[in-house]
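Just below sit the structures, each encoded as structure tokens.
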Structure P
Amino acid sequence: MSNMMSKTRAFALHLSLSLLVFSTLILVMYFYWFPGEYFMLDGGWQGIRLIALVDVVLGPALTLLLYKPGKPKLILDMSLIATIQISALAYGFYAAYQQRTVGLVFAEDTFTTLSYQDLLAANDVVEAMGHQPKSFDTLGDSHPKQIVSETLNDANFGQYMADVMNGMPTLRERTDKYRPLAGSIDALSRHQLEHTDIKDPKMLEAIKTITAKTDSAKTRYELYRFKARYGSGVAILDKEAGKITHLVTGSEKRS
């Protein structure tokens, strides 16, 4: 009975510490790495579930299984559990940091999310091809950054296709072409959606509810397609604010 109580206390202590670490990670991911809507749409929720298996389940479960007061090599067993859990957590933190959402990029008529890992890879390719990526610090104050890449027309389409054939990234990753959304809104207008383009009744109703809050809704707001890693729908652009203010989802593919 005494051994069982000691084992239970060890499990409870390990679980409490694990929950403390896990709660800290959730806060960091929700407010900084995958803020707001991006947490569910762009990988925050999926990452948290994987890390939870290690931090909240695996570590404390191993303690409950192996902890026994007076057991030979108990310290070694506990040290191994701690090493396994800390290593797995460190990898989970690193993976989440690399996959965090850093940008919402408009390219080829759609706003698409951009991860930190994709940004680094794109910068490497752009630099290798002799071009200079734009500094993220120059792309506005929003988090994630709201960015417009080069818009295609008859004059530059041929050069763009030649660049892609020669190994340059697509427009979404053309970091040398990035510019802040706030100063580029007029260039996007021909790509905006009309209400008749939106076939999902619930999505359309949500959009009308959001945009009906102002008297100037027809001239103030523009609608665009958006795509994230785990969802898609319509981005609402507030022209007066100079930014995307809402992401209205349709057929989510969260898993």
Structure Q
Amino acid sequence: MASDTREGVTGTKEYKHITTTPIPRLEYGDPKAEELISSGQPVIITGSDLVGSAYHWDLHYLCANLGNGLYTVYSSDDGKFKYYDEKKVPNIPSFRPPTSHTDMTFQEFASRLKQKNHPNWIYLQQPLNDTVGPRIEMDFKGFNWDFAYSQMKKNRWGPLTSNLLLVGMEGVITPAHYDEQENLFAQIQGYKRFLLFHPDQFECLYPYPIFHPHDRQSQVDFDHPDLKKFPQFSKLKGYEGVVGPKDVLYIPMYW
């Protein structure tokens, strides 16, 4: 499982019940980095230029080139963006979505980001495809696909399924969850702190049942863990690292 947050980069967020080991940080082409990826272990890779053609992306550039299409923007009252599956909501009559979403242009989203006293936190997640405008598409096609495809082929990851642009406010948190695919996470602007957990830590994380809307998410509130309800959480061990501009983090499937 993975949890990510901007808080903590400067040491402001501590999780006293979690023991962590630093995620290895290695140069592109280092044989050790290749070994870690091949063995399904996380690693932060520097110097890969995986998304080198997007290093100039900032709010001004994206506003100018993403066009006037509508994008799905998620909103949270507390800065935590806990995923839920809308198709499974009927399974739990008492379920209340922790976030809401609306459609807006990227320009509207950027304007909201700049508001200092807005009551809600917002977060945008947009697939990168041929609908994002010619300049963005050209940048996207210029990514270091040789690196990505060589890893896919060498490690038998299967076909590429998605490419996402993620834009959020400083301090937003994605609570602990796991994804069912391999992930090369490339940071373009700002810094992001990750907490990663090997699948052998699942019993300490108490995932929701598969029929629940929060399937693949941890039931534990990391800020205020209920150790009577989730006693194994106190034994949780993981990996921790911060990615900055031009870094790439390999997140193994199910971590």
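Rule-based calculations on the coordinates, nothing more; no lab input. Keep in mind that this is a model prediction, so the values were computed, not measured. Cβ atoms are built from the backbone, for glycine too; each structure is taken alone.
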Subject >> Structure responsible for 14.2, with mean projected area of the Cα convex hull in nm² calculated and labels P, Q on offer >> reply: Q
Subject >> FRET efficiency 1/(1 + (r/R0)^6) of positions 137 and 153 (r between Cβ atoms, R0 = 30 Å, to 0.05) derived as 0.55 - corresponding label from P, Q >> reply: P
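Of the structures labelled P, Q, one was used to calculate mean count of other Cβ atoms within 10 Å over residues 33-40, giving 20.2. Name it.
Details: P: 20.2; Q: 16.0.
Label of the originating structure: P.
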Subject >> Given 13.1, 42 for Rg and Dmax of the Cα atoms in Å, for residues 65-104 alone, calculated: source structure among P, Q >> reply: Q
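1.8 is what came out when distance in nm of label points 7 Å out along Cα→Cβ at positions 193 and 233 was calculated for one structure; which of P, Q is it? It would help to have the intermediate numbers written out before the result.
Numbers: P: 1.0; Q: 1.8.
Derived from the structure labelled Q.
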Subject >> Structure from which 35 was derived, relative contact order in percent (Cα under 8 Å, 6 or more apart), options P, Q >> reply: Q
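From which structure (P, Q) was helix-only ellipticity at 222 nm (-39500 (n - 2.57) for each DSSP H run of 4 or more, over all residues; to 500) calculated, if the value obtained is -4500? The partial results should precede the final answer.
Working: P: -13500; Q: -4500.
The correct label is Q.
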Subject >> Comparison of P, Q - label where distance in nm of label points 7 Å out along Cα→Cβ at positions 25 and 41 is highest >> reply: P
**OP:** Using the calculated result 4.3 for distance in nm of label points 7 Å out along Cα→Cβ at positions 81 and 169, pick out the matching structure from P, Q.
**Re:** P
Subject >> If Rg/Rh (Cα atoms, Kirkwood Rh), for residues 73-144 alone is computed and equals 1.07, the structure in P, Q >> reply: Q
